[in-house]
Structures are given as structure tokens and as C-alpha cells.
1. From which structure (P, Q) was relative contact order in percent (Cα under 8 Å, 6 or more apart) calculated, if the value obtained is 12?
2. Using distance in nm of label points 7 Å out along Cα→Cβ at positions 19 and 475 as the calculated read-out, with 3.3 as its value, let me know the right label among P, Q.
3. Have a look at P, Q and say which one yields 162 for volume of the Cα convex hull per residue in Å³, as calculated.
4. Among the shown structures P, Q, from which was the value 3.9 of distance in nm of label points 7 Å out along Cα→Cβ at positions 107 and 211 calculated?
5. Please compute FRET efficiency 1/(1 + (r/R0)^6) of positions 83 and 387 (r between Cβ atoms, R0 = 41 Å, to 0.05) for structures P, Q and give me the label with the greatest value.
6. Given a value of -16500 for helix-only ellipticity at 222 nm (-39500 (n - 2.57) for each DSSP H run of 4 or more, over all residues; to 500), calculated from one of P, Q, which structure does it belong to?
7. If semi-axes √(5λ) of the Cα gyration tensor in Å, for residues 115-506 alone comes out at 49, 37, 18 when worked out from the coordinates, which of P, Q was used?
8. Starting from the value 2.9: which structure in P, Q was distance in nm of label points 7 Å out along Cα→Cβ at positions 491 and 579 calculated from?
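A short reminder: the numbers here are calculations on the coordinates, not readings from a lab. Just so we're clear, the structure is a prediction, and the values are computed from it rather than from any experiment. Cβ atoms are built from the backbone, for glycine too; each structure is taken alone.
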Structure P
């Protein structure tokens, strides 16, 4: 069967309209991690699975007390809310917000409160602004993140916080209300307080009163409970008939406040529709039962995924193949505006997955049967981008599993706000994404049926990547012209190293095909193999790349060092991105020079694109085997340019000073 014929069967069964309807149902739940309503939401999904005849579903339960750690990740504290409201008492009387109307208006993990207090505006709540204002006994109005302010508020005697969007965040949407929270842990739980979230329009009104010299007084009421409870993960599977221990994992985070329709009721609802589609195709005998197991997971993002991974890692018969993360997959092209995005698997996990998904998207993009009558009728606007952080694919891609993991999603102005509502969900987008996932998963669920198609997709991807490598070499050979001789030699050294890493990457990707499809004909692989074996010498000779140059011995020594991890599992990089904390730690223990600290800050700011994708790629490549040279060269394959080695050296130095790595 061809991929096109499989797509025909899938699109006749999978319904974007049905997925949108389930998105609407889920968006009514206030799905905060480790809350009772989160559990109600996954029980709703489990009930729907049982209606479809599923007998494998299980709700996994994990401690949520703020102290338990799974690898590098703390569990949240359980939190439930009954109601909350914020009333303006002075200089005028009016209702500012009610939880029952806008759930985002109460900061998650707020403590219960019933009081009147003065409000003072303090901008972005920098330490300088906190020091310059008397906030003791007051509620601070700020664009700062309540999550990062617990200690700061307590140290200055502030009793609560009201957050509102920055000008950039609220651009064009002055009535937008953000989803923000306090998220205390066991260590700062007693210091934590309560908070509300208002629109920028409301904040401007309050700031105007303050500028006029008028006292601002509010009455705050919240009925909520912080406690040691549990968080939950829903799992089910369609078990493989030949290699049941080999699992293809599909995951969606079902958490976030009501409505959070696209983020991420859409991914969770589509995951249910994907399950229904595959099971229906099997029951109707339109496809044979998959030979590998297909796993379906509905999780509280990060917090529930990590303990589930830790559990599975203990099982001898657990051999995951790859993971697809469905994150924000329903955005309406006209109402949201951003293109659909596939963030590829990391360069640290070479495989056939990126090429297969890319091939399937190419088939789906103009396929008329992948359009719903009530949805977007025009061509699919999409982007394929490098690996990104920001969601659960990060956890699967890194230790302890290290499996290729991709993310399907959209940039979205409205995510984490009250404007992420059901009318912005498009059934055609859901059908296109769902069809892509089902075809990709089924094609790799059998040993033989689609193996030749997969090899051809890989061959096509290889030729594209080879062209990108050649473009990189042409650009980089012209770059060192203005450099001093020593720097020029370092650059040439890395060009040669990058060619070697490219060959290593393609070799490992090819081996993943042979491992997954052992009966595949050798002739299909021979061209890539022979071309790859000759490639390095051919490039060096044809482009006259210099190889007999000298690099300073101290640089070579650094290149040959191996960074060794001092942490287990995926790194929680929050502390690294917390610039304020880094500056404080620099004074106390890091002892970096100011110019180096400034370069690191600039590197971290630049790395925030795609949720720290480049930085996380760097961290993924720290595997206790790769040398610094190999890490830099593999990083060159991401955006097809050699990174600034000083930035990499600085960042590795930071990790060493933070005692996250040792340099061997």
C-alpha cells in the first residue's frame, strides 16, 4: 500500500468536526495540574475511550506535594478553587473580575483570602522598583510574573499581586487576560500569597488613578485550597501483534485553565479522534492491526510526563521508537494567523522520523479530502522548523529515553489567555494534522508494508540535507576572509569537523531504518550508503578545502574535552533562563567577569526563540560521550551555519560553574 492510498482511507474516517466538538467539551473544564477538575477532564476522556470499546485505559496517579522529584523535575502542589472575585472599592466602586466569568482572572495556586488592601503599581517588579516603593501591606500591580515573585513579595512585605500583560503581550488586545500563577513549592509555600490577573485596559485605569494621586483600594476574595494531593496521567494503547514492546508514543497535555481551547484541548481532543480513527480502521478490516504498539497519553504538561517516563523506564520490555507531541493543533488560519509548525526531532536523535513526517505533510497539504466542509478551504500554510522546547517532546528526546520526538503546534497570540476560545479552532486544521499523524504512525507500525516508502522519504531528505551542507560550506569558506590567521584556522577546522558529523548523523539515521525495517532490500539503501562514504573526500577535493592547517594547542585541548552531566534525566532549564537569579548567583558563587556574564545573557536571550530550542539542542548533545568539538559541529547542522564558538565555550563554562557538568 502507498502512503497516498493509506491517506485516502484515513481521511474518509478521521473527522476534524468531531475533534473540534470534543475540543469544546474539554475547554469547559478548569484543567489545572493536580486539581480535582483536571481529574474530571481525563475521566471524561477515559469514558469516551470506553464507549469506543477500549479496554486498556489506565489512570496513573502520582504524588503532588511540591517535594517529590522525578529526575530534575519537582511535582506541583495540588490546588482546587471554588470561587474568587476582585472588587474596586476606592476611588470608585466596581467589579474588576470574577473567577466564575473568567477563570484566568485568579492566579493559579492562590491562597484563600478575604481582605481589603491598597494597590500600588510597580511596573515590571524589578528589585529596584520594589526597593523604591513602599509595598508593605499592599497589593502590587505589575507586568512581572507572579511565579517568579514569591520571595520578592514576601521580603518586601507585599500581601498580594495583580498581574497584567505588558504592552508587547497585549498588543492589539487590551482586554486580554493572561493565564498566570504563583506555583509555590514546598520550600516557599508558606511565603506564597494570592494573585489576580487583569487586562491591560483595566490596569491602565488603575494606573491613571495612582498618577492622579488617588488611593486605590480593592476587596479580594478567593475560596481555594492548597494541599498535598495527586496528579494523574491517562494512558491507553493499541497493542502491536509482532513487536508489542516497541512503542510509538502520542502525547497531548490536557492541562490549563478553561477555556484554553487550542492550548491544549485541541491536541487532547485530536488525540482521542486519532485513537478512534485507528481503532475503527482496524475493526472495519481496512488495515491490519499494527505490528508495533501505539501508545496514547493525556498528561499534565511536564509534571505528569516525567513520572510516567520514570515508571516505564523500569520495565525491561519497554522499547519506545519515537514520540509525537500534539500541542495546539487546531488554530484557525484566519482568526489566529500563524502557520502550522512541525518542530523536528533533535540532531541528537538521528532517525527516519523527520523525513517521513515531512513526506506525509507534502502529501496531505493539497489533499482535498483533508478539508472539512465547515473549515478552512484554502491551502495548508505550514512551516518545518528545528527542534524546540516548550512542551513534552523535550522530555522524551532527552535522557533517560533519548527517542526522536517532534512537536506539532502553532505560534498563537492568544495562548495562555482568556481569548484562547473555541471559535478560534478550525476543523480543517484538525483533520490535516490528525491525518498526518495517523499516516505517519501507521506507516512505521509495520515492518514491511511501507518500508520502501520510508526509505524513499529518507533518500529525498538526505539529498536536501546534502545540498544544505554544501551551501553551509560555500558560505563558511567565504566567512573567514577577514579573520586573523588563528581564527581562520579554527574556522576551517570546524568546517572539516562539520562534514564528519553530517556523515555520522546520516549513518545513524540509516541504521534506524535498518533496525526498524530489517527485511528491507539492501539495494534501496546502497546509494545513500555509498554516496555517504565518498562524500567527505569528494567535498574536500572538489571545493579545495584546506586540511593541513595548524590550530592552537589550547583550543584543540578545549575541543577534545568531554562535558559530563551531573544531573539525571531532562534538564529543567528554568534556573538557567532566570537572568535575575544568575546575576545574583554570579555575585555570590559564580564569579564570572561582567563581560562574560553579559555575553551569556545575550546568548540566553537569543536562545529563547522556539522556547530555547538551540540551547536545548546543546544540552541534548551533552551525553557524556560527545566532545566539545562534536557538539559544536552537530549544532552546525541545525540552522546550517557554524555557531560562535565563544558562545558555546561561555555557556559550557556557565554549566560548569553551576555544577551541572564536569569537564573531562
Structure Q
């Protein structure tokens, strides 16, 4: 056994956060910690790592076990580059390499016994260097940096200029390379795109040590962990299996506990009715019998009503008038910033009732695409057209429009005057605003809290076309599942960007992947998308793909070939247009120069005439080059 936690207790300001429970981890075992926001998951990690001393209980860690901890937020102030900061995790190997180089230099001038001694030391150190992966280390470092979403050009970027999310990724890479016996990760997927999360899954599944991961990413937990540690109402409990197995077991436990509670309530009510009846007879014998029953009733250990995670939430998304069949039409859409083109010539249509997910790596332009659809951003070229009777509603994870002086409760009461106080409180509670939180002024909320409030308001707006940008950010698992249920019942049209693959898998009926400046369509959910991608890779990488696999990818290949051909055609048309514009500009400039050279003032000034003649010659040469390029293109 590598780690055991027994009856851990931790209080803050005399309020208990952790109240007890037990779990353990074996060597190489991978477990996830789950619970609602504020349940005490991060507190548990801080107690295990010694950041907090427990107020009760004990943490038992195997002697000499090395422990590594990644917090949610990292503050790296180092002037080192990304590569050097990550590589510093294996400074012991680089030190060994320097010792080998020094021994090689020393051996050059030695012979006899001195040389034999150096060679023996060199052989021993060389074997150790190889055993600890020294020869493959630089390749491994580069692979980890790439896997976490950094390009090769980023290797030399100093860490002090990185964003908070980028610093967390650097810290994660450094931690993975240090290879501790037990890794503790607090929300490791928060700052990763889908491709990087998939890479991390593969890395962690093959990791030789044990790990304990706090996460809200259900898809990630299903693929990586074999044990779930639950923190609920301060109690720590242990479940075998992945997240899906835990969720099924938990639902079963709640159902059984609720039956026991309801049965006991029926017994209590029956006894109370009998006692009341006996007392009503007002005879000494019946009163004694009533008192005897009361004593037995007082001795019953009352069961608490099981916590039902969805009690407060019965969210039904409103949908206004039915829209036309075609909700959105996007044609030849192009957008770039400076010299960088995000996407070029995008074409797609969204029809009524569809639930479409847009996925892609960070920086491919997913949010920019949504902003163009909503009119918040202007495209460089192309058109966006909404259909008849379409009423869009937009959730932007970065911008939230409120009256900052309002409380949360007032914001809802003013926006939705027909809602009762109970309905307002229930809606706010479902987005994690409970108790006195509803009377906080909006001005004191964090960015994540404002995002949740914005999402809560949007869910009640009379839209028939919802456009959502990362709607599950800042939500715990329970709130994500509530939102999923509401959106799955939504009768309008849904277009959303998300990194939450479980969320995508449950909602999307179509996936648009933004990659290589264009969109590829996959008609299905996220599992279907993965299956098709795997089939396409298999077909592309096999000299003789089996007929069944080839047949299954015909439709996907035909679609991709068409999209690539369309993209190439548009690219060529754009190049012709740019070449023609360059020719017009050069011809106009040449005409101006020739007019200047013909003027009497310039004709009598040899120095100026020679300069203008050279400039004109350069322009004529440039024109010849452009004419040739235009002929080749056309």
C-alpha cells in the first residue's frame, strides 16, 4: 500500500470541511477525487501533501515514496525558457551527462592504471545514464512539451511572459518528467485543448507510478482511473471502477437509502398516529401504553433524508417561436489577425433542431467563429445569414453584461418578473448560488461566477437558437449534468464550442472539426468522431486496408476530399485576385513615375532622373514577374 488516509478531519474557522472516512492507494493505482465545488477536494490534497495539518485522523505514506503535486494555479517567475524549465525536472540526468563528458576529456590524456580507473568509472556511469533514460531524455522532453500544446517555436519563450494557463501546463510537464511515485493533480485538464487532453490520457495510463486526480472531466476519468474517491458532506468514501461505474453505484445507493428513509418515515407516522389515538381515549391504561410507545419511538435512530443532487433543479429551457428550417448559413467565411489566417473559406449550414459541436485545438479560431456568427466580430470575407424567425442567444465565457450594482436575486427579478422567489432561488442554486450568496452584489463576483450567472440567465431567455462558448467551464459535475439534461430536452437549435468530451458525447448529433483553417464534418457524437478518425488513420497508414474498413470510411473520405478540393479552389481564386490587385497597383505606380520623368524639372536633373529610372526599371521587372504568375494561375 502506497498511501492511506484514515478519518481525516479539517476545520476552517471552526467549520468542518472534512469529517472522516477512509481510502487507500496501491502502487501504480490511479484514482480520481470527485465532489461538488467547495466539498473539500483541494483541501484533501493539501492535507495529503502537508500544506495543511489535519485536525484529526492520519495520512500514511510509504517510507521514501516521492510525491509530486500540481496545484490548479501556478506562479512560475523563472526567467528560464519553456524548454529549460521543463528540462530542469531531470537536472540529475543532465548532471550525469556533464560528468560523462568530463570523464571523456580526462581519459584523453591518461594511460595505464589512471586510464583504467577512469574507464571503470565511465562504464558504471554510462550504464546508469542509459538505465535512467538519459539517451532518450531530450526526445522525451520535446514530446511532453508538444503533447501539452506548445509548438517547437515556443521552446525558447521565457516563462515570465506566459499566461496563467500556460504556466500550469509548463508545471505539469515538469512534474510528469520528474516521475514521482505518487502524483497529485488538481484539475490537470483545465488549460488543455482536446488534443492535449487525449495525449495526457495516454501518458497517464502508461505512467509507472500512482496518481490521485481532482477532476470534473468525466470522459478523462472514464479512460484513466480505476478508483473514485468521493468527498460528500465532509465524508470521504471509496468506490472501485471508473466514473461511469461510480455514478451507477452512487445512484443505486441513493435509491436504497431513500427507500429505507421513506419506510422509516411511514413507521414513525404510524406510531405517532397510534400514540395520539391511545391518548385520546384518556384512560390510565391507554395513556401508559402511549407513553411506552413514545419511549420506543424516541429510541429509534432517525435516518437523515439522502441528499438528492437534483432536488433544486427542474430547469426547462424556454424556446420562443419556431424558426425556419434553415437556421444558419455560412458561406466562404475567412478571418485572420495580422499575418495569421485562422480559417479560410468555411462553408456550413445549421438546420432547425440540430445540436452541433465545434471542436479543435486552442488557437484555431473556434471562439472567433462564434463571434462572427453572432455579429460581435466582422469577417475578412464571406457571409453569415440567419434564417427566418431565428432568435439567437449567445453565451460568451469572457463577456457578461450585467448591472454591477444589482444583487444576483435582483438581476433575475428584474429580468424575469413573472418568476416567483422560489423559482429564482432554485435556478440560482442549480448554478451554485445558494443561501446568502443570492444577495451578493454582482460587482464582487469572480469571472467564473459571472460566467455561471450569465449562463443561468441565458437558459431562461426565449431564444430558439443557442450559441454557447465553453458552457461547462467553472461548473462541477452535478451542475454539468443538470445543464446537459436541460439542453438535451431543448427543442430549439444548439451550436456550441466545448472541450468537455462527455458533454459533447451526450449532446452533439454532429461535430465540426476546425483544423488546418477549414472545417470537417462528422455526423454523430464524440465517440463516432473518434471511431471515424481512427478508421481514416488506419486506411491512410495501411498498404492494404481491409475492405470493411475501407467501405466504412468511403463517405468520410469523399466528404474530406470534397472539402479539400473546395479549399484548394478557393485558395487559387484568392491568389488570382491578389495577383491582379498587385498588377493594378504596380501599373499605377509605374504610370506615376513615367509622368514624373517626362516633366521638364526632372528631365533637366540627371541625378533625380537616374533614380526615378532605376525605380521604374524595378517596377517593370516586378510586373513581368506578376504577369508570369498570373498566366500560370489562370
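1. On the way: P: 16; Q: 12.
Considering all the candidates, the number was obtained from Q.
2. P
3. On the way: P: 162; Q: 305.
The structure behind it is P.
4. So the calculation was done on Q.
5. Largest value of FRET efficiency 1/(1 + (r/R0)^6) of positions 83 and 387 (r between Cβ atoms, R0 = 41 Å, to 0.05): P.
6. Attributed to the structure labelled Q.
7. The read-out comes from structure Q.
8. P
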